[in-house]
1. When you work out relative contact order in percent (Cα under 8 Å, 6 or more apart) for each of the structures 1, 2, which one comes out largest?
2. State the single structure among 1, 2 that was used to calculate log10 I(q)/I(0) by the Debye sum over Cα atoms at q = 0.12 Å⁻¹, for residues 75-194 alone, giving -0.49.
3. To test your reading of the models, identify which of 1, 2 gives 2.9 for distance in nm of label points 7 Å out along Cα→Cβ at positions 27 and 131 when calculated.
4. As an exercise: helix-only ellipticity at 222 nm (-39500 (n - 2.57) for each DSSP H run of 4 or more, over all residues; to 500), calculated from one structure in 1, 2, equals -12500. Which structure is it?
5. Out of 1, 2, choose the structure whose coordinates give Cα extents along the principal axes in Å equal to 59, 46, 36 when calculated.
Structure 1
Amino acid sequence: MNTAPQSSTPAYSLFAVIFALAIGGFGIGTTEFVAMGLIQEISTDLQIDLAQAGHFISAYALGVVVGAPLIAIFAAKVPRKRLLILLMLFYALANLATAYATTASHVLISRFIAGFPHGAYFGIAALVAAELAGPHKRATAIAQIMLGLTIATVLGVPLATWLGQQFGWRAGFQFSASIAVITLFAIAYAVPNIPLRASASIQTELAGLKNLNMWLSLAVGAIGFGGMFAVYSYASPILTEYTKVGIEMVPIALAVFGSGMVLGGLTAGYLADRHLKATIIGILIHASLIFVITSFMMANLYTALLALFLIGFSVIGLGGALQTHLMDVAGEAQTLAASLNHSAFNFANAIGAFLGGWVIQQHYGWTAPMWVGVVLSLAGLMIFLFALWVEKRQA
């Protein structure tokens, strides 16, 4: 058993805490990505085209962008364990609303609402894990929390996609709601009651809005992470229309993509605990090169699977590394910054899905989303280098 640094924090098992929080990440990851895996089934059932179905992906992402800062600010005085439980309850209900929506408009609204607790959950979960793990293992602990999201791409999304293909796309969202309910009980059992910082308030969180370094760090994720979503959002039609494989191969391909994300996330967490800023730079350079290489690998099933693995491996570590970096630059606005990080990533989700769909609609080819990834990764790199320059000047 471990004990928290503060004597008022009860004894806890760090493994159990991370496992419980990762279950929530698994549920959120399944929900976020399952719409991408079922995009063809959803568009067919609701009688809309693929680009319109892609708006459901963007709606969820924009819900995260809106919900994360609002929850972080107005729930600043709510104990973190209680808030995590409430967020999972809301998430379960929102996914049920999607599952039982009857029109495209209702799905769009429910997906937007379902995005609200996403950023706040991951942000607060990351702060809890980092505090309990200590300063020298915080990036690894955060990466392990995020592992729930990446495992979702290996197991949750393929399973939910399969359920959606076999029993109708709504079954995928019912599955996600059930995971949220399981998370409620896991958090209630495993996560200790952590005392709030004495300075925690709406005012201290709002003060973070004036922090230039925080905004620049968030911009890195908002842009640099978008390439992964430009590809992942349209992986299903790319595989069926360009690689010419059957729809039954899509869940397997998504699992391969997710396997790369699992390995990439753990590797990046290990490196970030040792060389944080260099890890962020390395991820963005590596991602831009991988997008170029994989644009020539999608014509054959086996090279396409390798390409998806490499994309997942190269990009995903940016999330945990930037989450850790934000803890260093956010000052007293820790909850706001941690939550906004996931708003930034879901802005990347929205812009990536939009640009990926746009280049396909403009007939640039099914591999054009990879080149969107090149541009966005390099743009994220430029922003981070500028952020480091600003930080150095302010020191």
Structure 2
Amino acid sequence: MVTLVFVTLGSLGDIKPMVAIAAFAKDAGYEVRFATSPGHRRLVEAAGLHYEAFGSDAFFDQRDVREALVAPSTGFGTFMWHANLAELEELYGRLSEISEGADMIVGTPLVMVAHLVAGKRVLPFVSCAFSPAMVLREASVGAVDPYQNEWRSRLNALRRDIGLPRRSFPQMERFSADRTLGVYPACLRPARGHYITEPLEIGYPRPRLSLSPVDGALADWMGEGAFALVSFGSFVDRDAEHCFQSAVEACRQVGLRCLYVSKHSADYLRRGSGHDVRLEQFVEHSQVMPRAAAIVHHGGTGTLMESLCALRPVVITPFGLDQTYNAERVSDCDLGEVLDASLIDIASLTRALSRALSAWRRRRPLVVNTIAAVGAAPEERALQEIEQVLTSHKADSVRIGTASPTAL
């Protein structure tokens, strides 16, 4: 049986599309190993996949790190250091172990060691980009990686130790996949700019999961009247109380109650809530968004996809990383309102919500068309591309006599 190793790090929006592709591959008869950080184990196993522990997401629990992640110029470099560079050699060893006897690695540009393991084991490598911002040169303009010198020395030392040649810019080698898939909704394409590597854009697959019913108390609260869902996930720490109060008052100004979701600040903020406000650390967006009268979120690709599928007025408040690019595309396509996170206050958020609600009659057909543009199931398309790469690699390996037993 052909074995595929899926490996990814990041937030739920970075995990769910990979889970969808992996589950489809498993149903098609492939052996699948899914490697990611422990915080996502439940999701992986709920999809019926074999979970392998890889990396850590403990750094998300550090407030100073979360604040650094949304710094405009250094945020992505900070994420890559904590997710990859801090334990680079250990991650390489772990993924090499997970990939023993495998026939392919399916990873992302967020996992620095994926291309190294693939190169050392002579395995085909397919990479999934969750936003064009991941693979656009322009998205990096103005960005500063405070760890670039450490990346160069550590990566080249590791390459030397495992028998791979030195590179002048070894951090860029993570883009050297046999094929790169653009795993994002239609509204984010086509990207304007110059690709580091051009993706084959397939759409954003959503995993088919059996979900537990919505908590009874939350379901009762949602049924009591119209509300806006305000979901900033892990991103609001700095000025959390200000963002919360701005959201609550803006919702009141437009006649809505406020369901406020904040993973790290909900308990602290709950003291200031009223009868028309409910705070949660986590909700399943696919269950709650369709019931909201309006949605305010940070613009991450996964959250954006769920909000589009919910067919509700949207305000996006990008904090950083790929969110800024995603928000610009939403604005260009006239799918929702955009308010820079640094400008959040009662007045500006009230205006944005008012515009989103009043423009919904015009925008709804545009959102419907955007969802329809996905076409054939993205996970099916992804597997077709994976199979093409496997076939090509097998043919090349047979010619030079290096094919793995399971691939033949």
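Read the figures in this text as sums done on the coordinates, not as results from a lab. What you see is a predicted model, and the numbers here were worked out from it, not measured in a lab. Cβ atoms are built from the backbone, for glycine too; each structure is taken alone.
1. 1
2. 1
3. 2
4. Structure 2 accounts for this read-out.
5. 1
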